[in-house]
1. With Rg and Dmax of the Cα atoms in Å, for residues 322-417 alone coming out at 18.5, 62, pick the structure among I, II it was computed from.
2. Check the numbers for Cα Rg over 2.2 N^0.38 Å across I, II and tell me which is largest.
3. Tell me which of I, II gives 16.1 when you compute mean count of other Cβ atoms within 10 Å over residues 114-121.
4. If we compute distance in nm of label points 7 Å out along Cα→Cβ at positions 122 and 242 for structures I, II, which one ends up with the highest value?
5. For distance in nm of label points 7 Å out along Cα→Cβ at positions 194 and 282, which of the structures I, II scores highest?
6. Rank structures I, II by relative contact order in percent (Cα under 8 Å, 6 or more apart) and report only the one at the top, that is, the highest.
7. Given a value of -8000 for helix-only ellipticity at 222 nm (-39500 (n - 2.57) for each DSSP H run of 4 or more, over all residues; to 500), calculated from one of I, II, which structure does it belong to?
8. For which of the structures I, II does the calculation of FRET efficiency 1/(1 + (r/R0)^6) of positions 314 and 394 (r between Cβ atoms, R0 = 25 Å, to 0.05) return 0.40?
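Any read-out appearing in this document is the output of simple, stated calculations on the displayed coordinates, not a laboratory observation. Not measured: the values here are computed from a predicted model. Cβ atoms are built from the backbone, for glycine too; each structure is taken alone.
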Structure I
Amino acid sequence: MGSVAQAIAQTLKAYDTRHFFLLTGGDQDLWIALRDAGIQMVLARSERSAVYMADAYARLTGKPAFAYGQFGPGAAVLVGGIVDPYWAGSPVIAITSSIRSDTRYKSEYQEIDQKLLFESITKMNAEILRPERSAEILRSAIRAAVSGNPGPAHIDVPANMFAAEAGDSPIYAEPRFMGFPATRPLPDPEDIEKACKLLAEADRPAMVAGAGVVSSGAWEELTRLSEVLGLPVATSMGGKGSIAETHPNAVGVVGRYSRKSANDIVSGADTVLSVGCTLGALATDTFRIPSPETKIIHIDIDPTVLGTAYREEVSIEADARAALASMLEYATGGDREVGPGHGEWLEHARARTAAWRGAYTQAAKKSQPGAIAPYAVFKALQEALRPQDVVVADTGYMGAWAGALYEVKSPGNNFIRTGGSLGWALPAALGAQIARPKDLVVAIIGDGGIGYHIGDMETARRLDLPVVVVILNNNSLAFEYHIQKYLFDTEVSAVNDFYDVNYADVARAFGWFGRRVTEASEFPGALREAIGSGEPAVVEVMVDKETAAPVTYYESVVERVV
């Protein structure tokens, strides 16, 4: 067969792996083997950014993705990146080298017990201790990563193992596990019947769709069920794309980062069908929306999240698409009357959503020179982007702005956001562009986030990835500033405020298109120029520091309209 490095490379090739994300660090046998297998190595500027590229790539291709870190500091930095695929349920397989087996435990240079670092954030955490088992262990890691609720896996390889003879173990792929969802567990028919009847009997039913709907590819079934049963549909941040947000039944993102109208609608529901959503603190605004008195029907592929946040009337362990298809079959089958009996409630939800759009339009008009209203930025983005274009959103205010204001125009996987790592959006946009080379990729990031991985502007230029990065710059960490201002009645500027860096100039120094915008009227034209340049591009927008994002933190002290 050849060496362990060759066994790894040939196994990846068998799984139709086309890209491998890394920052080089020794282990030359592996690079040579990957090159010879025809796998493109994507050289990032840090192990962490390599993971973020792999994360976005996996989510948009529906396939496992692979990232590398060298033993010691490389593996430790890579761990910090793996937490985001862990939160997002993204099948990123981390392959790290570890200290040579013949010098281990002798105070070797950069030695740490690194396998333990991955234990709590991976679905499988293994070490290759026998060369002939390398392909087998890699297959097991891939299977673990794409099965059930997808998530990361980790394989540690002693550095001297890459050149070792791998023996005669066969190289092959398991076709079912070449993508996700790998399996679709079916629901109990009795639970489906009970769920449908509860929804039919409800006065004010609603649906909350989470990331599991998107990863399952269940948007057609979900949209159809909402139409058949007359259900308003809210989504979590990760569930954006479960339904086109231009659909009359769509009410937008609910929870802590949300639309005010979506929170009002779900709060008013007497029965909620949650599909592919953990009902965690972000999506429920710390378990307040829906209220604890609401009847909950919960569908999720992961049984460990069922019944953990709310008391549930029906708990269904199943794949989202399989469960929704079963509900559709029951609701439309035979002479059963399970159709919508709550038209007045649905019209209320539609009217409330229309009123929200009106308030959004008014807020978009309130800009000042040098202090552009972020609402105006997203209004222009909405008008400029096509349904198939991909939006990649950073965390904090950027996630809240993008999640609440940018409406996906067609269901599917065209919006991804970080689970919580500031700065994720820039390298993730590069991974997204590699995954979707024919589509426009637009990253939304703040001046706080852009500093994390600015070196990967070189990566984009080197690899000719024409991403468009919109930087909302208020020279501060405005989320922290607003918490201090509204909830503590003070300001600690030393931990919030930045020097005024012109990131458009920085982008041009990296060979990108760069434009700074200080007037709201300039943004649409600058965006068109950036898209038309065909190059990596930054449009830096100087936004109003005083404008708080659509979050629930300050509702007790500041009137929230949008």
Structure II
Amino acid sequence: MLASRFFISTLKEAPSDAEVTSQKLMLRSGLIRKVAAGIYSWMPMGLRSVRKVETIVREEMNRAGAIEVLMPAVQPAELWQESKRWDAYGPELLRLKDRHERDFVVGPTHEEVITDIARRELRSYRQLPKHFYQIQNKFRDEIRPRFGVMRGREFTMKDGYSFHASYADLEREYWNMHETYTRIFTRLGLAFRAVAADTGSIGGTGSHEFHVIAETGEDDIAWCPQSDFAANVELAEAAGPGKARPNPTQRLEKIHTPGVKTIADLAEFLKIPVATTVKAIVVAGDDESGGKPVLMLVRGDHELNPIKAQKLDGICNPLTFATPEAIAEAFGANPGSLGPIGFKGRVIMDRSVAAMSDFVIGANDDDWHYIGANIGRDFEEPEVADLRKVVAGDPSPDGKGSLEICRGIEVGHIFQLRTKYSEAMGAKFLDETGREQVMEMGCYGIGVTRILGAAIEQNNDERGIIWPRAIAPFELVVCPVGWAKSDAVRTAAMKIYEALLAAGCDVILDDRNERPGAMFADWELIGVPHRVVIGDRGLKEGLAEYQGRRDTEALSVPIGQIVSFLQDRLTAA
């Protein structure tokens, strides 16, 4: 490719509304252009990288035995009503009517459509298992689209769905996809981690997320360096302290704490460690419990994990905090002074609280707290559950070491859906005995365009993007210095360029006649992994100049050896 025939549109500065590094660099390097909030055009440079990701995903999915299909972006409401997600999905589901006033959605995902295909086409156990996948644009009407392509409204996704005659076969395919995704992200050249995760709105039982490790990631990942354990902090089990509760040594005393509303304020006011306080959070019960307030207790230096909390019986899912009116009626006080002593409703305490004695807690009287509070003596033993988010240093749930916390960007997710959709939509098959059975289902997603944002968040410096070779828009750029002035430079540059093309290299020749500084700055911003410079001075000495994108110094290479040298570098990359 000659740069003069391509389209290069770099910017000196990112637009003022760009938030994160990847968004700024993608806009500056001309990979994308904003059309509306959360909606982007992929420019030629960026689209090359998108297609490379798609190729790797497609090759590995085909290798794993999946079959490619293409389903419609616009889906009839009837399918979503069958699955019961028409009302449950929420405002992120973009709904529209056609000219006949019939309801449709712009698909954020395709469980309903693929289940409809399966129930029509797969009628016998002899046709199972089957795994269908597609690479297609999705739309989710995010309330606040942000972070460029990482949380946009329109995005490209690979979504796959498998159908099975038994749960055992679903598990087999699930781990097949786990291995497939591991190969995909390895080929993409990304540092990543697979973590156990919550199934969220998709539903089902087991799931794993695949995260690109980046300091700017939205998700916290708990992992153990001494073992293979890794999980999203939403799911990671917080082990109890592993010791018995000490006997009380203090008497219960009610003290005045004027203006103290937070745990930090309380610890500062009393000059005590935060870990000796207990935090009270009031949530709503579910409809079966009449929505009555439920008091949850966690240690003052810990955070309530809403995903864990909402899975408990009798708790509103999604987790909903009690209203100020409900709190005032149930406790006789306002948030900041709440506690279990005297409260007549349901109380659930975290495992860490169950091991505490002589702690500080709200007195259910505005601006008052109890010190020396003890379980069993001052209030009845509450229920015990794992309520909190894990923190660095916690014991690993597998018992093999301590947890560390890192940040990650989710780029893939696999689910064991089981029969959530097949049962709701009547996707059944005839087994060996001729009896109807409900199909087991799996679901497997990869955020194709999100991968590019995540890759940039992981690989950048002050000069721009540093692409992994596999997904760089070009692997190599030939930069002739003095293209318009020197026949020797043009001849040598073209010869090297044509030899690289013949060798199968993904190379671009910058024949734009830019000044060297501007030319080099463009390619460093765009992030092409390898650069070779041809100039009159080097040619007189029989040399070309090579520099890798991560290299701090350029390397002189004999001009007659530059093609084989570059081939070796590309092979080793």
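1. Corresponding structure: I.
2. II
3. I
4. II
5. II
6. Going through I, II one by one, relative contact order in percent (Cα under 8 Å, 6 or more apart) is largest in II.
7. Clearly, the read-out refers to II.
8. II
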